[in-house]
Structure 1
Amino acid sequence: MNFDTWKNLDPVEDVARKLGFNIGSCRSWDDYSSRFQAANDRDVGHLVKRAKELAGVLSTGELPVLQAMLHAADFSRQADEISEERTWRRLDYTHGDNATAVALAILRQ
C-alpha cells in the first residue's frame, strides 16, 4: 500500500473534506505534508483550528484518522492536543478502513 491508497480511503477523503483540504491533488507523503503546511500557513492556522473544532464532533473511528492526518503533515503536537492524551486508547475503537488509514499515515511509505 502506498500514498495513493491512503489518500483514496473513504475515511481520509471524508476527513479531508471536513477540514476543507483538497487531498486529491497531493502526489506523495512529502507533497501532502508541504501542501497541508502551506494551506495552514496561508490561512493563518485555519486547518489546525478546523481540526480542533472537528475533534469534538467526529466519530470515535474518525478522530484517530484526523490525528494520523495531522501527524503525517508534521503536526504531531496538535494531534496529541486534540486526543487529550488518549491516542492509544482511541485506537481501540478504530477498525476497517479507519484503522488502515491510521496505520498508513504512521508508516508514511
Structure 2
Amino acid sequence: MERRNIFLDDVRPSPDDHILVTTAEDCILLLKDNQPVSHLSLDHDLGSKNKNGFEVVLYLLENKQFPERITIHSANAAAGKKMYRHLLSAKDSGVLPAHVKVLHRPLPLRFS
C-alpha cells in the first residue's frame, strides 16, 4: 500500500505531494482509513472553536497511529509549542515510537 502525505491547514496551500485537509475532523477521517502516512504536517488554528490541530495529536496518541514524520507548522507560537512538546513527551514515555520524527517548523501565514 502506498504511503501518503497529509497537510492540515485552513489558510496555506499544501505542498504538491500532500493531501490538503482544512479541518481536524477531516484529518482524523483520513487517518481512520488506516492507509499508511509518511508525513503529517499540522497547523493548530483552523477557524473552529471546537477542534484544532491538537485534537489530531491526541487522536494519534490515543489510537496509536503514527506516521513516519510529524511536522508542527503552526504560526501560533504557544499552541505549536504545546503540540510539539506533547509529542516529545509521548516519545519520552514510550507512547510515540522512537523512530517517528517530530519537527517544529512554523510557517508564515502568507507566502511571498
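A few comments on the model shown:
- Structures 1, 2 were shown, and relative contact order in percent (Cα under 8 Å, 6 or more apart) at 35 was computed from 1.
- At a computed -19500 (helix-only ellipticity at 222 nm (-39500 (n - 2.57) for each DSSP H run of 4 or more, over all residues; to 500)), which of 1, 2: 1
- Structure (1, 2) behind the derived value 19.2 of mean count of other Cβ atoms within 10 Å over residues 3-10: 2
- Parent structure of the calculated result 27, 20, 16, given that Cα extents along the principal axes in Å, for residues 51-98 alone is the read-out and 1, 2 the choices: 2
- Computed 2.3 for distance in nm of label points 7 Å out along Cα→Cβ at positions 11 and 43 - originating structure among 1, 2: 1
- Each of the structures 1, 2 was assessed by percent of Cα pairs over 22 Å apart; the largest value belongs to 2.
FYI, it's all coordinate maths here, none of it is from the lab. For clarity, every value in this text was computed on a predicted model and none was experimentally measured. Cβ atoms are built from the backbone, for glycine too; each structure is taken alone.
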